[in-house]
Structure P
Amino acid sequence: MTSAPRIGITVDCPDPESAAAFWGRFVGYERRRDQTGDVYVTLDKVGDADGPPHLTFQRVPEPKTVKARIHLDLFVEHAQPMVDEMVAAGATVVETTQAGEWTTRILQDPAGNEFCVIGPD
């Protein structure tokens, strides 16, 4: 049996550099040092090359027009401070739902891609 593949998540966007800078700030990932070119920018978890999924931001010419079928969920201990910081960095709040102690906030990153910040306030 072959070994299990490492999972990567690719996000379409108009500007991979700015998307990578936005997301790297909030998920603790850094740009891969072996990358060149401006079509893709890949981020990996700091100091853990074989660990969590890597994130790749891919330049695409067309704008986002419909809801993504796959998105990132960020689970945090305190949602509101993270949401406030993300909005200050260019994100937009789309919707907020409450389920018990947990609040799910649906946001869009500066490129218009949906993601959720989930956690208590």
Structure Q
Amino acid sequence: MPVNFLIHRALKQYHLYYGDKFQVECPTGSGNMKNLDQVAEELARRLTRIFLLDAEGRRAVFGDCKLFNNDPHWRDLIPFHEYFHGDTGRGCGASHQTGWTGLIAEILIGLGEAPTANNR
């Protein structure tokens, strides 16, 4: 999470300097060209998918754990794991790492995805 957060921030800063005309292929091999701000937003969306509900109402951070994905007493208590599985987003390591992993809150706020009293 900390490295991804720093990359996200750097891409946004570089976009301020290079502007919209400087574009890179994102994702690699796709043929889709995006400016650095758009790449930063794509990275942010991918990171937030770890914590947000998917189309099936599950959170990647919970992996295949039915208790955490389905039980109304647990499904919205989101842990901040030490690290995450690279393919699935399942939380790994200690589940109380609110330090670096808590940076996701700033990314959620930037995307307008952070819960408020009106959308909980």
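Read-outs: derived from the displayed coordinates by stated rules, not from any lab. Predicted model only: the values in this text are computed from it and were never measured. Cβ atoms are built from the backbone, for glycine too; each structure is taken alone.
Quick notes on this structure:
- Comparison of P, Q by distance in nm of label points 7 Å out along Cα→Cβ at positions 12 and 92 - largest value held by: Q
- Among P, Q, which structure scores highest (criterion: distance in nm of label points 7 Å out along Cα→Cβ at positions 68 and 100): P
- For -11000 (helix-only ellipticity at 222 nm (-39500 (n - 2.57) for each DSSP H run of 4 or more, over all residues; to 500), calculated) the corresponding structure among P, Q: Q
- Winner on mean count of other Cβ atoms within 10 Å over residues 20-27 once structures P, Q are ranked, highest first: P
- semi-axes √(5λ) of the Cα gyration tensor in Å, for residues 60-107 alone derived as 23, 14, 9 - corresponding label from P, Q: P
- Among P, Q, which structure scores highest (criterion: volume of the Cα convex hull per residue in Å³): P
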